[in-house]
Structures are given as C-alpha cells and as structure tokens.
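Once you scroll down, you'll see the structures, which are given as structure tokens.
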Structure I
Amino acid sequence: MSVSAYDTINVSADAYHKLYVGIKVLDSRKFYSEGNSGRFELRTFITITKNDLANGLPNIGFGLWDEENQTINDQFRVNNGDMQKILNTVATVALAFLKKSPFEYLYAEGSTIARTRLYQRELVKIYNDLPEDLKLYGLVKENDTGFVDFKKGVNYDGFLLSTRNH
C-alpha cells in the first residue's frame, strides 16, 4: 500500500526563537492537511537541546500551527481523513533529515501514550517497506531497558531511527 505525502515548505528556525528557549531547531517544515474538516497548517520540527548539542538526540515532532499564538499544538486532532498521509509526510521529513545527516539518530514519540501506540501501529503496517538502510529501534523504559531492535508485538515508549551502519 502506497500513501502519498503532502508537499512541504521550509520554515526558518527564527520562527521559533520565542517558542523554544534552550532548544535548537535543526529543521522545520510546514504543510497543509486538507479534507473532511477543512484546511489546517501543520508543522514538523526537528530539535535538539542547546546545552547537549554534542551528545543529545535530535527529536522530531509535529502538530497544528496556531498562527495567533505562534505555537504548535501537538494535542489537536485534525480529523480530516488523511492521517496516513500526514504521518507519511512526517516520515518523509525524518528520512530527508537522516539522509542529510547519515550519522545522526532521530528520536520520536507521541505526545500521549495513545499517540505513541497509534504511531507504532502505523509503523508495523509499513515495517516491511522501510528502506534497507533505515534502522528502527523501540524504546522500552521499563527496567531501564533502553533501545532495542524494533519488533512487532512489543509496546514501545518511543522510537529511534538511524541510517547509521552498526
């Protein structure tokens, strides 16, 4: 099953200087969800903590852009009938980042446990179609297990992507 992605537009990191104090924005893009409930501007952003640039993990997130408050709402449900296209767009942004920075890792998790599970269900659907050079790990927080090779049937607390050879 092939799902298309929305076209994205680069957003300057300067757009977030008030929003993310102590966070460096490495990449940001905007795109528009269009469907049953209307047209919504969504943003992706890849960030890293400024005081941990050498050892920190870049993190990818996305959400609804609130123009009035100049913030991103990662709790909002668009309900446009295009969830898979939105998630594919975020995945496309993540892969593009990793291809520009092949020795980087990229961390992701949902803003809630339910969203993390949703993302995991979607990852399982496309797992066999992931590029061969992409390595996927799941984070298990229980007993401080850490990152393990992604396997179907295990609940994870987050995900780590890499194109790095191990």
Structure II
Amino acid sequence: MLPLPVSAMTYADLVYEQGTLSWPGGSARAACGKSGVRADKREGDHASPAGIFPLVSVFYRPDRLAAPRTALPLTPLKPQDGWVDESADPRYNTLVTLPYPASHEELWRDDGLYDLIVVIGYNTAPVVPGKGSAIFLHVAHPDFSGTEGCIAVARDVLAPLLGLLGPGSTINIRA
C-alpha cells in the first residue's frame, strides 16, 4: 500500500465540553475560561468562546523542550514575543515584538503555562475590536483552575496531542 499524499491526510479535530477535551481515540481533563463558555465572548470577560475554530499554529519554549512533532506551523517562542489585547490598537489580537506600547500578554512566561501554545483561530479573520483576543490551547495550571478564556490541558497531554494536529484541524468549544 502506498502512503497517502500529504494533501490527502486528515488530522484530528478536538472537542471541549464540560471540563473535558476529546479527540478521536482519547480524552483528558481540561480547563476553560473562569466565566465558562459563551457565544457572545468579549475582551476581558474571562470566558472561552463557543463555536468551531481552526487550530492555526503552535509556539513552544525552546529552552524548556524540544520542538514538538506536529503538522501545524511551528515557531519557537522568543522572550520578546507578546500578543496584543488592547481593543483600540491596530495590532489587536496579533503577535507583536516587545516592548510594545499597547496592552499585551507576554508569551514568554515563568509559570510554564505557555511552554506549548496552539493558536485558536478565534476573532482572526477579520479581527473585531473588543470581541476577544489571545485565545489559545495551552498548558493548564496544576489545579486546572479557570483560564482568561483559553482552553488548557496538562502538558503531558498537550505535547503528544500536537502530533495529531495539522492543516484543517479544529476545536469545537461547547458550553
């Protein structure tokens, strides 16, 4: 049997629902936003957005782990990477180089939560000011406490899960 051409490959889709992230053949405990899942997500509401969104790319901390295996675009983080969360800024909900004058999240964190980041394609095409920014799949707090709006799983779950993700992969975030 011949291997499938890359264009014919299919990759896993993820589903988050009620504290669980699932994919074909597996599932794991997960956290969502502190305010739960909302269809009308807004900047700063601490909710995860409801809906089906593409999984866009992966960032990782090269000083803490080797490049993970994934078919998504993969980029090593740098200490000066940030993500704009200021609704009025023209670079709202995009990656920027720090220092940056507008409010932003620093992606190079000491706590390990962003050692692996999967960018969720929420509010990206087009970007709507105030609709929410920096929605990622990332490493959970040890106690799985709520996030600022992201979905989070244990690092030992996320790292191998990346190998199932590639072009066309989505996450369905449900209340």
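Readers should treat all values here as calculations from the given coordinates under stated rules, not as data from a laboratory. None of these values were measured; they are calculated from a predicted model. Cβ atoms are built from the backbone, for glycine too; each structure is taken alone.
Okay, here's what the table says:
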| quantity | calculated |
| --- | --- |
| With relative contact order in percent (Cα under 8 Å, 6 or more apart) derived as 18, matching label from I, II | I |
| Read-out helix-only ellipticity at 222 nm (-39500 (n - 2.57) for each DSSP H run of 4 or more, over all residues; to 500), computed value -6500, structure in I, II | I |
| At a computed 12.6 (mean count of other Cβ atoms within 10 Å over residues 61-68), which of I, II | II |
